[in-house]
Structure 1
Amino acid sequence: MEGILDNLKHVLSIDKGGMLTEIARFADNAERAIIETLQVDLGGEYDYSSVLIAGMGGSAVGGLLLSDWLLYSTKVPIQVSRGYHLPGWVDEKTLVYAVSYSGNTEETLSQYHEGRKRGCRIICFCSGGELEKLAKENGNPVVYFKKGIQPRAAIPFQFFSLAAVSKKVGLIEHTQYEEILETLEVTRILCDSMKLDAPTDENMGKQLANILKEYIPFIYAPRQFQAVAYRYSTQFNENSKSPAATNFFPEAFHNAVMAREGSEDLLCTNCVVVIKDPLEDERLSKKIGVSKDLMSEKFGRLVEVQAVGKTLLTRMMSALLIGDFASAYLGVLYGIDPGTTESIESLKASMKD
């Protein structure tokens with residue numbers, strides 16, 4: 001049935017910044033990021049025992065996704081640091097990825113300077129700014145992001161650039177890197193099925209947005225989809241201008257499930273979003289099923305998002321893409337441009353005073 005999200009003229013009148021159009025370029029941007037990054041000269045061999053990814057906001061999400069993807073396959077510890085200072089364990093044997101879309105994120109720049117003092121090998125990821133300037137002055141390789149888009153819309157550049165560099169420095173084995181091929185194929189199909197002119201009846205992004213309207217989303221996912229669930233939460237914050245929260249299984253079995261015992265007036269305003277991995281551990285799947293039954297009895301709504309794909313990376317990115325589209329469509333349903341960042345800009349401006 002045709003709804004407000006199928007009125008292309010209306011959607012475009014709200015999405016003035018073209019967020020939905022940029023999200024629909026996910027697969028193309030991912031492929032571009034890989035091709036361009038593989039051509040970057042990283043300056044010789046890398047000897048490291050740990051990897052630290054420094055970034056904030058949307059520029060940290062690519063690192064969180066990389067860490068989750070490699071969680072059970074790499075013997076090299078990977079940690080994402082979101083703050084002004086590097087963890088105490090970072091030393092000259094740590095490879096640092098300094099990630100800032102603008103190149104001017106003060107927390108990332110602070111960690112960059114600390115990394116240099118500790119003798120770390122540093123690879124910079126940015127679209128320009130102060131980070132580019134420092135990298136050139138100090139001889140650090142630079143991987144460039146596409147300019148002119150919101151940092152959160154640059155996730156295909158951020159993640160796949162990190163993945164390509166990680167392949168070049170030996171962090172990712174060739175067989176695992178091949179997961180990217182299926183990911184590009186599946187996400188291209190999904191982008192086509194959820195783009196602006198794809199009708200609601202066949203559009204998972206629009207359907208999820210319609211379900212979530214007037215609810216506060218609480219997102220749950222298996223451990224290796226923790227970064228995906230976090231991405232949902234931040235995308236609902238930024239694109240939909242909506243509160244959102246997240247937790248992951250099996251941790252949520254030990255705390256979050258207790259929320260169902262709260263006030264009915266409060267719970268009825270929440271929609272539980274469960275991201276399902278079809279290949280998740282059988283023990284986990286059974287507990288998730290029971291948890292869904294318990295939560296659906298009390299919360300306002302419960303909806304399941306099914307990841308698709310044979311490989312872990314494909315399933316992660318398929319689920320992420322559904323959330324990205326849904327968050328932007330939800331912003332449109334609320335009559336708010338998904339691309340605006342007024343509160344963030346106000347906060348940044350106040351820090352300069």
Structure 2
Amino acid sequence: MICILAIGCQPKKKSEDNSWLFFVLSPVGSTSTNTASSNYAVSTLAGLSGSSGTTDATGTSARFNSPNAITIDSGGNLYVADSFNHSIRKITSAGVVTTFAGLSGSSGTTDATGTAARFNRPYGITIDSGGNLYTVDSSQTIRKITSAGVVTTFAGTVNSSGTTDATGTAAKFNSPEGIGTDPAGNLYVVDSSNQTIRKVTSGAVVTTFAGGAGSSGSTDGTGTSARFYLPMSIVADANGNLYVTDRGNYTIRKITTAGVVTTFAGTAGETGSTDGTGAAARFSAPLGITIDSSGNLYVAEAAHRIRKITSAGVVTTIAGSGSSGSTDGSGSLASFYNPRGITIDSSGNLYVVDTGNHTIRKLEPPK
């Protein structure tokens with residue numbers, strides 16, 4: 001189903017590929033205060049706009065097929081969940097793209113090494129301090145990929161949805177999408193269709209950390225008394241606080257280590273592109289999220305923009321005009337097409353999965 005996100009519109013169903021389709025109408029009077037001092041320089045790092053495929057190559061000679069999420073290791077290598085290619089792609093700092101795990105164009109659930117493994121539309125991806133990757137698989141599982149490319153099913157029952165808290169493959173998820181790690185090495189899974197945030201320990205013990213399974217809403221509260229609506233992505237700060245893109249509520253939610261959920265930015269049910277502080281800001285289906293060493297958040301949203309949120313909750317637009325496109329340029333001169341995943345390197349460069357363009361974009365901060 002295609003939903004036009006505007007005030008009063010609530011998405012009800014998924015499309016045939018199990019993803020939510022968003023087209024955004026900003027309300028009359030919405031504003032963006034994108035200033036030259038906050039503009040990021042946008043370029044295309046890998047992939048070619050409008051051209052999907054499976055090619056391993058360098059830079060714009062490589063091809064992706066609706067990539068969805070991205071993470072970065074300590075060496076500056078990027079890892080992309082290339083959803084419709086059913087694979088995990090690696091991009092070196094020189095822009096060389098290879099297939100790290102899975103076989104492009106071949107879906108499945110096989111645990112194995114490298115291209116002998118199989119994935120089914122991987123969505124979220126994260127990395128732990130040991131260099132192990134974890135990806136959310138549409139088979140209702142969490143897959144682990146070691147630095148040597150060994151793929152195993154870490155949690156979730158293959159092709160069986162549910163809400164069960166348990167250990168390893170006895171646990172059940174329902175269309176999980178986002179995944180992140182905290183400083184203690186715990187994983188947090190955005191269990192989107194369950195409307196919950198699940199915690200997964202290093203021993204693969206799965207519990208429901210926040211949200212009520214099967215119960216959507218926008219309530220701030222503690223643990224399972226809080227409510228979310230189609231949450232998508234998650235990131236942790238240095239203190240272990242979590243930040244969630246609550247897509248259907250058009251907000252960014254904060255969850256403390258004690259499980260206390262508050263609305264950090266945006267107002268539930270109010271869509272738009274207004275830059276402002278806290279509840280005065282507006283978002284249009286926030287999707288991916290990442291954080292820098294100073295605690296600033298960066299959000300990729302369906303309205304073809306990249307937003308920055310300071311630790312004080314001040315929201316600004318740093319790239320994108322709100323119109324779809326593939327133009328490289330500075331700030332609002334650049335354009336995106338349904339950007340989803342986002343990550344950041346130690347120099348403050350952002351990397352965005354530009355899903356609709358089948359590309360990976362690089363955003364360099366102002367000098």
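Observations, loosely collected:
- When mean count of other Cβ atoms within 10 Å over residues 59-66 is computed for each of 1, 2, the largest belongs to: 1
- Which entry (1, 2) yields the derived value 0.35 for FRET efficiency 1/(1 + (r/R0)^6) of positions 131 and 323 (r between Cβ atoms, R0 = 25 Å, to 0.05): 1
- Structures compared: 1, 2; top value of relative contact order in percent (Cα under 8 Å, 6 or more apart), i.e. the largest, recorded for 1.
- Test item: Rg and Dmax of the Cα atoms in Å calculated as 18.4, 53, pick one of 1, 2: 2
- Mean count of other Cβ atoms within 10 Å over residues 283-290 from the coordinates reads 26.6; which among 1, 2: 2
- Looking across 1, 2, the calculation of helix-only ellipticity at 222 nm (-39500 (n - 2.57) for each DSSP H run of 4 or more, over all residues; to 500) that yields 0 traces back to 2.
Just so you know, all these numbers are worked out from the coordinates, no wet-lab data involved. In this text, all values refer to a predicted model and were calculated from it rather than measured experimentally. Cβ atoms are built from the backbone, for glycine too; each structure is taken alone.
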